[in-house]
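What follows is calculated from the coordinates using simple rules that are stated; it is not laboratory data. Only a predicted model underlies this, so the values are computations on that prediction, with no experimental measurement involved. Cβ atoms are built from the backbone, for glycine too; each structure is taken alone.
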Structure I
Amino acid sequence: MHIEAIGRHLACIEPLARWHHGEWGALYDDWTLEAATAELRDHATRTTLPTTLVLSEDDALLGSVSLLIEDAPALQDRGSPWLGSLFVPPEARGRGYGKILVDAAVAHAAHEGVALLRLFTLWHEDFYASLGWQLEERTSLHGTPVVIMSIRPAQRVAHTGAPSDAAWTPHD
């Protein structure tokens, strides 16, 4: 099993864009499948923020997570950066892949010097709380209730011994 920057998995961009758009497209005005694909293509050009990490084994895509400057324009006044687009396909869920991806993203954020990382979730507050994320507020995004949570990456990595950036591979 490997976590690598999306730049090493260019063939994953289109399937990931379909997954992401299918899961969250309704939350964003004018966020088309083409826009989701373009964002991931942009992420493939760097390992610094904004970027996306991909979890795979052999040739199987097991999930992804992104570190973003802005996750939702309606929430931009809360600060930056954001963990977003954590996605594990239904057939791969329940195996700990989400935790692996979040831990890798938090470790990468710590390496990048991020003091405070935020996310919003519709359904998974308990999951993130179990990984050390703290509730910031309950609000709504385009009429959909969401929970905003945050974590201090360096403290989390120091506390848990979460994987360092050595656990994932950037592109060349």
Structure II
Amino acid sequence: MIRDLHLIRHAKSSWDEPHLADYERPLNTRGLRAAPLMGRAMAARVPTPPTFFISSAQRARETYRGLLKGWPTLEQSPVSEERMLYTFSWDGLRDWLSQCDDGLDNVAVIGHNPAMTDFINHLCPSLELDNLPTAGWVWLRFEDVSWSEAALAVSSASAMASLRPKTLVGEAP
């Protein structure tokens, strides 16, 4: 069985309200522009919308809503907010993925750095990713493994795509 994992870092967040807890920070103007752009790019490249799992932080939830603006058919796919995905440690993502339902073969996660970058480098070191930028997306593929096996194995994934908003600026809406 082929399994696809889409790892998306939340779009650029605002620091305009310093009294807000990190968990409550919304997207800034740049983030609000980038999320729909990435949604359109993903829709053009991903044949079947994945099941989405989103960090319950405000900026991750807003990133998902922005993706929807660019990828309207995403509304037909299941989505779940997960407090466990509000993590900055890659092993938190590994633990989450290792518990993922093996009935799902196409999963997307919206989360946070440095966890996202570190987890991508664990799963696919050949990418040599220095930093997954805000609203950045990496699509990884696994073959003939459970989610638990995929999460625990080093170098278990193949990179299918990697995009960031700055590379898409010229793409028409």
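Looking at distance in nm of label points 7 Å out along Cα→Cβ at positions 39 and 151, point out which structure of I, II has the largest value. Provide the component values of the computation, followed by the final result.
Numbers: I: 2.0; II: 2.8.
The structure with the largest value is II.
If distance in nm of label points 7 Å out along Cα→Cβ at positions 87 and 119 is calculated from each of I, II, which structure is the one that comes out at 1.5? The structure behind it is I.
One of I, II was used to compute FRET efficiency 1/(1 + (r/R0)^6) of positions 15 and 143 (r between Cβ atoms, R0 = 30 Å, to 0.05), and the answer was 0.55. Which one was it? Show your work: numbers first, answer last.
Values: I: 0.55; II: 0.15.
Source structure: I.
I have 31 for relative contact order in percent (Cα under 8 Å, 6 or more apart), calculated from one of the structures I, II. Which structure is it?
On the way: I: 23; II: 31.
This figure was derived from II.
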